[in-house]
1. If distance in nm of label points 7 Å out along Cα→Cβ at positions 4 and 52 computes to 8.1, which of 1, 2 did it come from?
2. Quick check: -21500 is what I get for helix-only ellipticity at 222 nm (-39500 (n - 2.57) for each DSSP H run of 4 or more, over all residues; to 500), calculated from one of 1, 2. Which structure matches?
3. Taking distance in nm of label points 7 Å out along Cα→Cβ at positions 100 and 116 for each of 1, 2, which is largest?
4. Which structure, out of 1, 2, was mean projected area of the Cα convex hull in nm² derived from, given a value of 12.5?
5. Quick check on the output: 17 is relative contact order in percent (Cα under 8 Å, 6 or more apart), derived from one of 1, 2. Which one produced it?
Structure 1
């Protein structure tokens, strides 16, 4: 009888953990909107005004996003009541995703090699992260958002910088902003 009770307790813990995997969409929304605004501002300054400082917006908004994410991440860790295996998985995936983005965003421009591949490569990394997070969180909007990022990345390899900016804005709209708002609504409904 004790073995059966132990199995029921384990099953209940697993089901509880599955139900506790929630995401309020904060990081998808902050980064989605920052990249969306940066992409469109860069595009407008480049195409509309032929401004040589068109890419400066990235240097302003991306560090701001990093600071906001860092502060919010520290608060999230402080407020976490229970740590599960899934939490560890998400933590490691987040670290891997962040390091990959850092490498693409910092190292690739420094080398000045294959600059035309910068945004498509970034979208491939976005797609991977969003798709996997979608699987972990059982979020179809994130999964579809990851697929949309792959499609935008493939298309972006065939176009120049200006069109890549529009594809990047589309990719974050479909992969971060829309799923982020859906996650936020679901989170509020369960709280």
Structure 2
């Protein structure tokens, strides 16, 4: 039976994340540095999700339904300012995916997010960043097998997803940094300060 109270709490967290993102996009402050307002939402949501998981276990389909499951994943995926929590969420998602409680792709995308923040190659190619050619791209572990891995977790082919994401960022007004070296230097400093590296 769906726990409507937990579902409402998760929906509220996801809504707050989306509303903050939309507001920052309208202000032209979404791309570039990690906005303080977005980081605050991500941190508070991650801590709230951690408390919920400690009390009830991972919110999978049988506890909160498909929508609640998706909201919990969104919070976990955006918990980039809390590395220990995000890694804990990845372990919970692995167990939930193995039990059929969440889609396998949720774990795959969170694993890629963590690998990206740790400065490692991704397995599925779901987190993109700017390269030297001014394009969104990513470093893949075993690129020749990426589509096989993606298919195994329910993700579309890499080239298709890459084109869609590039188009979405362009439509939102996102573009490569003017100074890629400085952008990467600040990203590395953030990763070290936050505890990813």
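Read-outs: derived from the displayed coordinates by stated rules, not from any lab. Quick caveat, the model's predicted, so the values are computed rather than measured. Cβ atoms are built from the backbone, for glycine too; each structure is taken alone.
1. Numbers: 1: 8.1; 2: 1.7.
Here the read-out was taken from 1.
2. Details: 1: -25000; 2: -21500.
It was calculated from structure 2.
3. Details: 1: 2.5; 2: 3.2.
Top value of distance in nm of label points 7 Å out along Cα→Cβ at positions 100 and 116 goes to structure 2.
4. On the way: 1: 12.5; 2: 11.0.
Of the structures listed, the value fits 1.
5. Working: 1: 33; 2: 17.
Of the structures listed, the value fits 2.
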